[in-house]
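Asker: What follows is a group of structures, each given as structure tokens.
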Structure I
Amino acid sequence: MINGIINVYKEKGYTSHDVVAKLRGILKQKKIGHTGTLDPDAEGVLPVCLGNATKLCDILTDRSKTYQAVLLLGTTTDTQDITGTVLSERTVTAEKEEIRKAILSFQGSYDQIPPMYSALKIGGKRLYELAREGKEVPREARKVEIHSIEIEELDILTGQVTVTVDCSKGTYIRTLCHDIGEKLGCGGCMKSLLRTRAGEFHISKSLKINEIADKINEGNLDEHIKKADEMFAGYPSVNVKQEFEKQLYNGNFLSADQIMQEDINIFAERIRVYDWQGNFVGLYEGRPEERIMKPYKMFL
């Protein structure tokens, strides 16, 4: 079984679940999970966790992301993207500078209402299921962080604006496009979306499904698999002494006298823990008040 994370380029037309299903067939293993849904018409970076690295799915999903999107001003749809049913079409009367100011005003924190066509659950039912039944329910706004917006191209004649957005987890770029359109008074929707980065995974190093299959046939897929401990390279690391290996593998608390290093602060917020032979076992949390390390996530 392969353990680690692979940087997949999700192509247009596939759901994130389709990618997982195809990889299960290609890699001949069941333990696979993705780290953040991309809509079927969206493309780009989708880190996929394999084997024991599936325990990383929630951690990687929480990391910031970068997108390149095309905003279409003057058109609103029920899905907030170009694939939906058109609800209104209005003339774009704003000048270039007004459009720029409106877009850039979304930098920073803002309260975003999740779209009805999303996988969020309310009352045990996903919003998109309710939307398909013709129902709309109240949704609470959630605070999201737009770290930066760069306007790459602005065509006033077509109403199309290409932007690069760096944002926090949980940000809907469709909704951002919709909200920009509302602020300008003409409406707007997302025409296309490309995720260029998810956490430390960049599009330049991503592989399409057929390329992954080719790498397997060539016997060099391992070169494209990141190990779980590489995701925590910024944390200090320790090795547990051989005589305490059983306690380590049982997920017990660890103390300073059980590790090989003498000059490491074992009470850091997060610590990578390896056995005496250098095999990564898990991520621990330091508990200075108790003088111990406590298991946070094990990767056995």
Structure II
Amino acid sequence: MKVIAAFFRLIRWPNIFFIILTQVLFYYCILVPSFLGPVAEGLDTINPKLSPELFGWLVLSSVCIAAAGYIINDYFDLNIDQVNKPDAIVVQRYIRRRWAIVWHLVLSLTGVVLAFYISWRLGNPVIGLANFACVLLLWFYSTTLKKQLLIGNVVISLLTAWVILVIYFAEFSVFRLTLPGYTSIINSLFKFTMIYSGFAFIISLIREVVKDLEDREGDARYGCRTMPIVWGLPVTKMFVFVWMIVLTTALVIVQFYGILKGWWLGALYSILAVVLPMGAAFIQLKNAHTPTSFHRLSTTIKWVMLAGILSMVFFKIYL
């Protein structure tokens, strides 16, 4: 049982849950209603190209690739983690390094095979090729990119945004643009995709830099060139502050647009559950100086991310 529990810690089961929740909510609360709502009125014959069956395989592909990424990251981070978080180490303590590599290969292969199967069923090569690229990026991130200034943070943020973007690209079909009403549907879906993938990118970038602030001691010892090490604590905190301002401003603008559309309940939820907690994160950032305080800030940002994901539920009503 200890090994099983350790394995779930190794693949970061809360983050895996985030991925599943994000994709399920986006599919059932935004994509499917987009085909059934006012935009598609009178066009009942148009159904999503991404069927529930294929969507299930897509989620499984995403989960496998993400889990493989977490495993290989811990595999290469063993020395750094012995400094930053010695109590959280799984590789070598509970799961041998060779088995970590085996699990990484099995999960990566499974995720890529499923992605190419989906591409074959949809007649869309983008999904298979892009998910294969995700596996490569996660490998290079773990071995090289995460030790470089900002590049690793941007890569992880892009991969986080891809969790949503992949659904849009799986659904989009050039050949269906000739169908009456399909262009309006896909354009509406594109707007929501950009809103949520943009939110995922920015908040992930913020959290990744905050984690670098938390882990700067171990990173510095093993030659990493992360932002806090290269630019220093004050400049890095200012970088985070600027992106938090950008995100908060964008969120306020989106809520204003929602109010104009009459989406009062969703706007109220977003202000209380997303915008105001971002205000609390500002205060935490200002007062944070120790790894513990940066860890608390990272946790707050993660809760904001969850609240943002859950806001998709309201579009089940509005679309």
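Asker: Supply the structure label, taken from I, II, corresponding to helix-only ellipticity at 222 nm (-39500 (n - 2.57) for each DSSP H run of 4 or more, over all residues; to 500) with the calculated value -24500.
Answerer: The read-out was computed on structure II.
Asker: With Kirkwood radius over Cα pairs in Å derived from the coordinates and found to be 21.6, which of I, II does the value describe?
Answerer: Computing Kirkwood radius over Cα pairs in Å on every structure in I, II gives 21.6 only for I.
Asker: Work out which structure the value 0.95 belongs to, where FRET efficiency 1/(1 + (r/R0)^6) of positions 75 and 179 (r between Cβ atoms, R0 = 25 Å, to 0.05) was derived from one of I, II.
Answerer: I
Only the coordinates and a few stated rules stand behind these numbers; no lab work does. Quick caveat: nothing in here was measured; it's all calculated off a predicted structure. Cβ atoms are built from the backbone, for glycine too; each structure is taken alone.
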